[in-house]
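Listed below are the structures to be examined.
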Structure 1
Amino acid sequence: MGHAADVRIAAGAEESWYLEAVFSPGTRLGRRPDDPTIFVQVVEVSEVTTIRVPSGRLVVDSPWPEDDDPELTVRVARELAERIPPGTYRVEAAWTQAPYEFMGERFDGREVAAVRLCIAEAPVVRWELALGVRDDIATIRPEDRIGFNSETNMGSFSDAAAWPALTAPFREFWRGIRAGNRQPRETEGLLDDCFEHASDEGHGADLVTFPAEGPSVVWLGRTASGAIASVAVADGYHVSDRIPPP
C-alpha cells in the first residue's frame, strides 16, 4: 500500500525537482547571482563517510552549543520524529561548480550544495518535511519550512542516543577558546576538512558534520511504499535564477 503524503509537509514541485536534480551530476541548477552567464552545475556526488545509528533515532542539527549558553551545556538536539532502522548508513555530498573571478583571480566556485543520508536503495518518489519530535503537525501550514538553525554554518547527522558524547569535542573546543587555549578538535577532518567525523565506541555510534548556512530545511525522501530512502539537507535550493523543473 502506498504512502499518502500530508499536504502540510509535502514538498512543492520546484523543491521536489531540486532535491532530485542536485544529486544528478551534469544537471544545471541555475545561474550565478552575480553573473547570469555562468551556470551553477552539479559536477559530482561523492561518498563522505558512513555513520552508525544503532538507536534508529536520528538527529539533524548543529553540533555546537548555543552561542548564548555560558555553561556550554549539551545542545537540545533536533531529533527527527521518524525512526530509521538501526544500522550503518552512507553519507553523500552533492558538489556544484560555478566559476567566477575575484580581484583578477579565477576560482572554480566548487561547493557543497546538498548532503544526504542514504537509508535505502529504492528510488524516492516523494519528498516531505522531516518533522522533529517536538514539532506539532497541527500547527504547520503548507508553506512553512522547518528545520534547524546554525550560527556556525555547520549541521550534522548523528545518533540521538549518543548525542552528548558525540558533540563533546565541540563543547571542549569552545571551552578551550574561552580559556585562551585554541587546540584542534578531537574529530577527524574529511574531504579537505569540509566535513568532520566523530565516534563514540561506548554506543557504537557516529556523527558527521556538513556545511549548513543559516536556517536549513531537512527533507525525507520516501519510496513508493512509504519507507524512508533518504534524509537530505539542500541549502543550495536558494540559488538565484533557478532553472524551473521540466
Structure 2
Amino acid sequence: MMKIIQRLYSLYGSIVFILTFLVLLPVFAFTIEISGRKAQGRKLNRVWSKVFFGMLLFRVRMENLSQFKEKGPYVIVANHFSYLDIPVLGLIPFDLVFIGKSSLGKVPLFGYMFKNLHIAVDRNSLKSRGESVQRAREALDQGSSVVFFPEGGISSNEPPKMARFKDGAFKAAVDKQIPVIPITLSYNHLILPDDGRFLLRYKPVKVVIHPPVSVEGLGIRDVGELKEKCYRIIQEQLWKDNESLKEK
C-alpha cells in the first residue's frame, strides 16, 4: 500500500512540476526574447520552485540565508546527488545562473528555457567545459551569481559521500576575485534518489548556507587548497546531518 501511495505522490509531483512550468513558459519566453531581461526570467525560477514545493507540502528549511550579505555576485558550490538540487537552490532569492548538463538543454520546451537563461555544458567535451567556465565568468561580470556543482554532475555512487571536486568553479572565483559560498543540500538524496525510479519520499528539505570563503589575494596556485577547503565544509555538514537523522 505504501509503495502505491509513493508512486501516486511521485506522479502528482511530476504533474505539478510540468504544469507549473507550462503556465510560466510564456513569461519565460517573453523575458528571453526581450534583450536585457534574462535576469527577470531567472527570477521566475524562484516562483516556480515555491509553487512546486508548496503544492507538494514540502517544508524547506534554509539555514543562514543572511550569509548573502549583499546580492553578489558569488560563486556558489553545492553537493549534487539528486535532480531536486536545482529546484531547491532556485528558492534562493537572488539572480542565479546554473551550470547544468547539456542533456537538460535538449528537453522539449524546458531546454529552451535552460539554454537561454543558464549554462548547459557537455562534461565529456573539453571545449564545452572551457566555454562554460568562460560563460560563467561573463555572468559574474554582469553581476549574477553562478551555481556550480563541482563534482561534475551527479557522480557519487555512495551519497552522502561526495565525489572529488573539479577545479572550474574555484578557478573562476580566483580569476574574478569573487568569494565562494559553499552550500550543503543535506537530504535531497533521500527525498529523490538518483536511482532511475523517480520516486519521491516525503522528508524535510534542509539547505545549509555556509559563510563566504574569501579568495582575496589568492592566485591560480591556490585553487587546489581552496577546492579542498570548500569540499571539507560541505562534506562535514553532510556527515553531521545524516548521522543526526539516523539517531531520530
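Values in this text are rule-based calculations from the coordinates and carry no lab data. Remember, predicted model here, so these are calculated numbers, not experimental data. Cβ atoms are built from the backbone, for glycine too; each structure is taken alone.
A compact table of results
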quantity	calculated
Parent structure of the calculated result 2.4, given that distance in nm of label points 7 Å out along Cα→Cβ at positions 57 and 201 is the read-out and 1, 2 the choices	1
Parent structure of the calculated result 24, given that relative contact order in percent (Cα under 8 Å, 6 or more apart) is the read-out and 1, 2 the choices	2
Among 1, 2, structure where distance in nm of label points 7 Å out along Cα→Cβ at positions 137 and 185 as derived comes to 3.3	1
Structures 1, 2, by volume of the Cα convex hull per residue in Å³, for residues 33-152 alone: label with the highest value	1
Given 1.0 for distance in nm of label points 7 Å out along Cα→Cβ at positions 193 and 209, calculated: source structure among 1, 2	1
Origin of the derived value -2500 (helix-only ellipticity at 222 nm (-39500 (n - 2.57) for each DSSP H run of 4 or more, over all residues; to 500); candidates 1, 2)	1
Given 19.1 for mean count of other Cβ atoms within 10 Å over residues 41-48, calculated: source structure among 1, 2	2
Computed 7, 30, 35, 21, 6, 0 for P(r) over Cα pairs in 10 Å bins from 0, in percent - originating structure among 1, 2	1
